[in-house]
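Dropping the structures in below, format is structure tokens.
The numbers here are math on the coordinates, done by the rules we state, and not lab data. Given the structure is predicted, the values throughout are model-derived calculations rather than measurements. Cβ atoms are built from the backbone, for glycine too; each structure is taken alone.
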Structure P
Amino acid sequence: MKPLLRAAAGTVTALAALSLTACGSSSDGTDGTDKKPKQQQSTPAATAPKKRIPAAFDNTKGWSVKEGSGGEELAGPVIAPDAGLVLLRSNAADGKSSRIVAHDARTGAIRWSSKPMPRPTSPDASTTTDVKVFVTHKGGKEYAVLAATGSEGGDSVNKAAGVTRLATYDTAATGKQVAPVKETTFPDLASHGYTVQRDGGQALVSLNASTAVVDVVSGKVTTYDEKSPVFKAPRPCPNLIGSCESGARIVGQTPTGPLVRGFRAFWAAGGWFSGDAVPAGATASQGSADVTVYGTPGGQAVAAWPTKKAMTNVTVWAVHDGRTGKVMASVACTGSGNDDQLEPTVSTDGRYVIAGPTVFDVQAKRGQCFTASSARNEIEVLAVDKDGTAYGNAKEVGISGTTNAPASVDLATGKASALPEGTLVPDLIGADVAVFGTHTSGGEPILVYPRR
């Protein structure tokens, strides 16, 4: 997620009640070091049905998983490429804990499963727990991170308290009840969520009162509060009204330090400034539209810039190099780019960045837009294969509403093609397999098919 990341220089404050616990042993026979127990005997996974899928994948050799017999939900598949695993988040039926279940990507057999991690639970029905699984690499090793944030405790008199937990696991583990190599707990809610870099072993946790950058392997934490120098722009801002430092917050990580989103500007702490990297035809502000930026798991910045032309519903999307801020690729799209729910994703091999209506090939330095045009319906891209084929759903708006149709796009040529009716499109693609489905709730299975 190359050591891409390091904490920015400047004043650093320690989170007062931070708890860091190293786990010295695990119930699967390891001692928390690199020692590995003998390979456990695994029960083969259920065979996947012969569904209609893209021709690049073999629908005769897949496997599937369903909701557990005890109501345990499986969700959020993530590929661990080094270990050859599909990792699933398993939520206990009573909602009190979550764990990672690691399936062999080719066979579906369970290689290991983690100890349950307590989920923050509160009697308040309006309080929810956000649980995710991430994969990162550090020091030549691959790790899985199980992260959860929410509120717990509280009653009719006392309010529930926020808590955020991260548990890190070696993806090369085997056995049941595998213990984490490191646990990190914050006595605060991650109000803006959390992300983990695909390389560098660092997680960004956006807490209510501060932002923390966590080394998920060593447990080292660097925190930034409102007085931290990272929120000061590298150079004077050109805004006629208001300071670009107004309301600044950290939204990602770059190789030079935290990625800060300000007012009509953004910057990498201790490094570059957005005013020096404006794409052709774009501006930081136009009418009511302002530039906004999002971090990526690969350490780049994805920015949505207004165009210089007034009264146009067009946004210039750009991928900026995380080291220098320079524009790697840009593309114009209709519609706004301001979306606080947007979370850019990166393909398993790191080559493709999917952000809102755009897909960027950072190797070829080319971006493409998939909003509706005069010749083509909007396409929601879900995943990109290593050969540059993107898969998603074409959205056709009719009298009865919007319908989805399976589609593929050759990113080298931009040519979009309709797939046969009823074709499933992958939600996730790895080197050897494609994953179809993101959760087992409602009785639907998660299906995994190998590459031909």
Structure Q
Amino acid sequence: MIEAGLKPLPPSVYQLDAPPAPETPPLDGSRRADVAIIGGGIVGLATALHLAEAGVEVVVLEAQEPGWGASGANGGQLNPGLKYDPDTIEQTYGADLGRRMIAFAYDTPNRALALIKRLGIDCDARQNGTLRAAYSERAATGVEETARQCIARGMPVAIFDERKVAAATGTDRYVAAMFDARGGDVNPLSYVRGLARAAIAAGANVYGQTPARSIKRAANGWIIETDRGGVQAEKILIATNGFTDDLWSGLKQTIVPVFSAIAASEPLPAAMAKRILPSRSNVYESGRITVYYRVDAQGRLLIGGRGPMRPISKPGEIGYLLAYAQRLWPDLREIRWSHGWNSRLAMTQDHWPHLHEPDDDALIYLGCNGRGVALGTAIAEQLAARLIKGASAQLDLPVVTQKPIRFHSFWPLAVRSVVLHGRIMDRLGL
């Protein structure tokens, strides 16, 4: 169960640049709404924004404050696509839905950046492209195949050889990469706070420090109980991702919450900044255990990956990431690492995002699998339409049945084992 009371934000570097959090006082008393949303991250707030702009009375219940979880503490990357290649998506879901999924998922950075521009959110948004980089021949084969499938569909994608990827990244670590011009990045905390402000300005009611304690069926919708009040709503959306608890029966057992850790350097000296990731594209490595990095708008290097299965607050707690950064760019031995943090995100066993519709008036969305900024922003518009129009509103992701993961109670041990095995295999190039 989520504890009441506001906890400190993860100690991310984003707080240095983000605007103050908007006022989101706790719910005190009872109220009615057309739609109640549980979870004040990107999905919850963006959906609330679209609903409010359509004249729907919407309430958001957030256990802490907007952006407190991974939505405001992630790597800030806007990455196109899904886990699987386009051919696999079509083979899995058929020509109609499969093609719609591909068109939707690979366009999500454009949709996120368009929303940011429309709302005027100051969050250091950039569109410098995404590089999916391979440092082994096995990984390079997969990256090049993904790129060929994207190119065959007319996407703005290119294959970089060893020379070209070295010029883009400033390191000779990689043998190949796929460049996608649609990728970008943001300060995620600034972005979420901007979404919250926009949703509130449009008429949404956002309540912080208000964990939902129970959901019950009512004669005309749902009743959600909190510590100091309740909400009666005709429809609900649950968007709790890595912080999903036992609020909805069995939902917690459908995802694995994992910690993604990030270290941030102090701003790089000008000469060094020209040598480290000179393209300023986002990079995520193609391996069993993903490492990702970017240089932010203030010239700081941010590097992330799997970390300890507990909250951290200092870069020294993820020394393996600092050592890896120095392997990529030896110059970094001269640089001080100022911040280290992590947050929980939700992974699904099948690596697809999970969209559930357990009833005509209930939606659940979780399991972004590390692609939550762009994907969560884009799916929110469709979730809002579904909540307004019902089944006549098209969804470009499949609605799936809720299925528990076997032996879910052993997930902390399983995650450690998978990470250890993946790191060994990556080091061996297998």
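Structure above, values below:
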item	result
Structure responsible for 0, with helix-only ellipticity at 222 nm (-39500 (n - 2.57) for each DSSP H run of 4 or more, over all residues; to 500) calculated and labels P, Q on offer	P
Distance in nm of label points 7 Å out along Cα→Cβ at positions 245 and 357 - structure with the largest value, from P, Q	P
When Cα Rg over 2.2 N^0.38 Å is computed for each of P, Q, the largest belongs to	P
If distance in nm of label points 7 Å out along Cα→Cβ at positions 205 and 237 is computed and equals 1.8, the structure in P, Q	Q
Parent structure of the calculated result 3.7, given that distance in nm of label points 7 Å out along Cα→Cβ at positions 61 and 197 is the read-out and P, Q the choices	P
